[in-house]
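Novice: Structures are listed in the sections that come next.
Where a number appears in this text, it was derived from the coordinates with a stated rule and is not lab data. The shown structure was predicted, so the numbers you read here are calculated from the model rather than taken from an experiment. Cβ atoms are built from the backbone, for glycine too; each structure is taken alone.
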Structure 1
């Protein structure tokens, strides 16, 4: 089943940021990026689907390529459209933060250098949560390699040959040793399996429409998931505009470089610094991350 979906792109849309996010895994087993578009593999209720995007001047031509006969066509297309909004970074309008922070001494100049910066989300909330768990307290290259391992252990291959990111039921079928024998720490492996089983059992509902306070409370109650993981999952999975990432090392490093001082701010100090950007702390984090590349350049 192949279906076309056209999405309007806002003025000043930065395709380069979207393509950079989806090209982080150089092996490209589940995402493939070209100069004018991308392909992303994901499972929707057990069906392997590839989302193909070709960028035009003001539109994105999207193809939903699903294996099988498409018996669940309406539901599958709804999931696909929802995923496309996420992977194209269309959930948060950056204009509000640009106006809010225009004269901010720390981030105002960063915003001016990168107008229209967008937060790109994962295709599904489950993907965002598992990525947040995988990425806790390890460097990015290692996290990407573990993510690749999870995809190859629990995901499935689309007819086109692209791997599709697994759903909760696929991860829940794994044994602990499947992960720990492939460089996952025991704590990460247990948390991933615990999360997947809660979703499968219906005790955790990953619905973007749910109140944020409820989501936070339920996620924090899961052993192995802490405030940083929750906020990162809200950012990458739910597109929540006011995530406070004071525990993120890169955010603290960015503040240190922008504001100066002898030492990197600690977590309580960073929390206070971020509070001045509420209710736009997600975009503040995006620009803080971006500032590190500006500084390096």
Structure 2
């Protein structure tokens, strides 16, 4: 790949409702810690470097940042870092957040909230980010339970003006149908990547494309390793072969494969390393051949 300064706009754009974003975005979860997310092994990232990464992301054209109030480690909060680094926010910067799960004051994981608690979670994100409303709020699911009460509560907050657009995270096809019967959905965030393709996510990927909804994979680089990160397992030989053919890194190949699943697919890779950030953004210019795409798509769960 070329060594010129990367530009997030090179991968094209998509619309989240009435908001246009570059398809290469940024996920804020890994800004807050080294080590697996939500584990006792977490240690906080250097604050100044985290702020530098956020500012550099915007300089490189990133205008879609994914975050959540429950993204925090013992000494770092993703929302606070975003506020400190980027406020006052550029007019074209879209901040997407999630509610549903939560974290207690000591960091203990609370996997699912009651519908009546969502207002407080939305207000907490607004306060931490220093906004008067949230651009996009995703309801983060925790299993196959019906979601009408939860999504309906968010739809009410949308009507009040606290939320501009709604989305889903970790959703099943039936939950997407359920949500669409209540209010418009502008994006779906699901686990999806080389070696991490489920029938459910394939169905939602296709449905989102048909309906003009953004599909936003998480763990696109990490694959089956998930929170532990891409380096938790040995990279698959096929990914390495494609990377060598393009003078690219395996992470860049995984991002390029993700983006080539459809024009409605967005990427939100996260990192606390400025060099990795630039490499991730540069992946938007990497074009894989049809044969390479098929070869990578056919890899199983050991491809993480």
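Novice: Of the structures 1, 2, report the one carrying the highest value of Kirkwood radius over Cα pairs in Å. It would help to have the intermediate numbers written out before the result.
Specialist: Numbers: 1: 19.9; 2: 19.3.
For this comparison of Kirkwood radius over Cα pairs in Å, the top structure is 1.
Novice: Taking -10000 as the value of helix-only ellipticity at 222 nm (-39500 (n - 2.57) for each DSSP H run of 4 or more, over all residues; to 500) derived from one of the structures shown (1, 2), identify that structure. Mind showing how you got there, number by number?
Specialist: Details: 1: -13500; 2: -10000.
The read-out comes from structure 2.
Novice: I would also like to ask the following. Any idea which of 1, 2 comes out highest on FRET efficiency 1/(1 + (r/R0)^6) of positions 167 and 239 (r between Cβ atoms, R0 = 35 Å, to 0.05)? Provide the component values of the computation, followed by the final result.
Specialist: Numbers: 1: 0.95; 2: 0.75.
Structure 1 gives the largest value of FRET efficiency 1/(1 + (r/R0)^6) of positions 167 and 239 (r between Cβ atoms, R0 = 35 Å, to 0.05) among 1, 2.
Novice: Hey, Rg/Rh (Cα atoms, Kirkwood Rh), for residues 119-254 alone derived from one of 1, 2 reads 0.95; which structure? Show your work: numbers first, answer last.
Specialist: Details: 1: 0.95; 2: 1.05.
Among 1, 2, the structure yielding 0.95 for Rg/Rh (Cα atoms, Kirkwood Rh), for residues 119-254 alone is 1.
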